[in-house]
Structure 1
Amino acid sequence: MNRQLISRRNFIKWSGLLTAYLSVRSNLLNISIMQTGYEVIIIGGSYAGLSAGMALGRASRNILIIDSNLPCNRHTPHSHNFITLDGETPAAISEKAKQQVLRYPTVTFLKDKAVTGTKANGMFTITTQSGKSFTTSKLLFATGVTDIMPPIGGIEDCWGISVIHCPYCHGYEVKGQKTAILANGEAAMHYARLLLQWTKDLTIFTNGNAGFDSEQLAKLKQYNIAVIEGHIAKLKHNKGYVEEIVMQNGDTYNYKVIYHKAAIKQHCNIPQQLGCGLNEQNLLITDEMQKTNVPGVYAAGDCITMMRSVANAVAQGSKAGAVINNEMLFEAF
């Protein structure tokens, strides 16, 4: 009988605690649902967006970060050249950053995709894929870019793993190896000049007719850099790690490392909806303070620069957060 009484008391105790928890949780959810206006909305929750979020969170700004969880480096096994986190996976860096940013109570993180943006009476309205709408007076785009691969079989599977774009990010791990450059003309010359610091065994695959003048060809010959002009059919690989370059004529070449600079497009088209300008490389145009040509709209990270790295994105995001907070202070005082 005593055991039953104790058991019943425990049941009542834990039921009461559970009811209280669910009540608090429900209230919090209702508050979250009702809130549609924020001081700042950051679209993109990777390195630049989270860095800006930390700066603004530490300034106690009421901000919303919207992220679709599709960072452009999501397939890359390891991230390098960022002090304190050299060699970590990109996902691990993002997750640690997110946990730290969300310690600040005025920061809200929403996993969703921002799809439309409008401006009226000095306020921006952002609508997401799930149908939610939010308003703000300040917008920061940290949305990155989408890489456009050439029509070569297997290249997308290898992108960021063994087909890489930056020796500062990945070059040390493949230094001294037999290395292919998938590029033509001045882009190929830039890579050749740069990569000689990491390896002397270079071959350029132009994937079509070569676009070099006589001076460039002489320079390539001086450094024993071969040029192969045929079209590439596919990359033979094992889980993203290149084993062979297969040409359309059937020839094969054994390479495990390929450098390539992909064409890009903006990952998010809302800046263009709002009238933000793009340069000839399809990057958002900003001034030295991360401002676009549209008042109240800022941008940071890979969507504004060809220098794509975690370190650069973090630096630009932190700067953008400080600039936005400073602008708001001047507007209020």
Structure 2
Amino acid sequence: MKFLGGIGLGTFPLSNVFSVVNDTEAEKLVASFLDSGGKYIQTAPYYEGVDDRVAKLLKGRLRDEYYLCTLCVKNRDGVRTGQYAEILRQCDDSLKHLRVDYIDLFMTSTTKATDAPLAETLQALVHLRKQGKIREIGVSNVTLDELKEYNKHGDIRFVENRFSLLNNSLTEDFTAYCVEHGIDLIPYQVIERGLLTDRILEGIQPRPGDLREKKPEFRAEAQRVIRQWVSERLQPIASSLQTSIEALAVWWTLHQRNVSLCLIGATKASQITRALEGTRIPSRPDLLEQVNEAYQDLAADVQQRYSQTVQAFLGNVYVKTIH
């Protein structure tokens, strides 16, 4: 399924984890996304205050104007539980807070530290689908073995894993399985919280309390390496297209095999506008080759200088998840 617009709106930033997003800006952001042809909106119960905020922002919109995804397993209190009864309860809780009659896509958020077999969690999801409370089932942050366990009866429609030009983690086996079983991929953290945007050219200095303040990929040395690479290798490509770094990153991701859409988090409407530019860049094999070569040069440089992969150098905690 190719979603209209090619971009999904991730609402995690609306919990003010990067900067404070006031109600006026949040309204502009969601309206800009929907009015530009976007449809897929994703939230989660553990995004503090976001479910109720999204419900308010969508009030007055026709239900078929948006495709709503929310997550389960990690509940509103941040507790991870995959028990059958708890998944049913989480669904009812999300329906209440989002003020909708059904959820288009109900997706597991994690397989870590759950207290139930994956089969039990899936059984609850299938039950909810039969009830009409959810339309489709997805899983996120899964290994190939975990995906196969969830999908024994062909119930999984989407997989959402962290993936970007800097986190080139989808293996051929993983992607091939998804293609074979009709499972679409939804990459998240596509612009790497700003590392793959024009802002990196001047350096990103997170404010006190910003989630990125303690993230290893935003340490000075990591930013220095990525900034130099973006400046020397990606910026010339983006400039030749008269577009932004983030648009180029989005375009590259959308041209990977079986990718359904790019999930983009934003705090301002202008960020969504720039990301959407990536959906309008023409498909060009030579351009894809240029970007791939740029990444390969970065990977070789990091390996030579630090004896690490790009993922490990950036402190990517999800290195193991796709393999």
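Quick note: the coordinates plus some simple rules give every number you see, no bench work behind them. What you see is a predicted model; the values in this text were computed from it and never measured. Cβ atoms are built from the backbone, for glycine too; each structure is taken alone.
Between structures 1, 2, where is Rg/Rh (Cα atoms, Kirkwood Rh) highest?
Evaluating Rg/Rh (Cα atoms, Kirkwood Rh) on every structure, the highest lands on 1.
A value of -0.60 was computed for log10 I(q)/I(0) by the Debye sum over Cα atoms at q = 0.11 Å⁻¹, for residues 70-189 alone; which of 1, 2 is the source structure?
1
Taking FRET efficiency 1/(1 + (r/R0)^6) of positions 54 and 150 (r between Cβ atoms, R0 = 30 Å, to 0.05) from the coordinates of each of 1, 2, which one would give 0.70?
So the calculation was done on 2.
Which one of 1, 2 has mean count of other Cβ atoms within 10 Å over residues 142-149, as calculated from the coordinates, equal to 16.8?
So the calculation was done on 2.
Say we calculate distance in nm of label points 7 Å out along Cα→Cβ at positions 222 and 238 for every structure; which of 1, 2 gives the highest result?
1
Determine which structure produced the value 19, 49, 28, 4 for P(r) over Cα pairs in 10 Å bins from 0, in percent, for residues 198-261 alone, calculated from the coordinates; the candidates are 1, 2.
Here the read-out was taken from 1.
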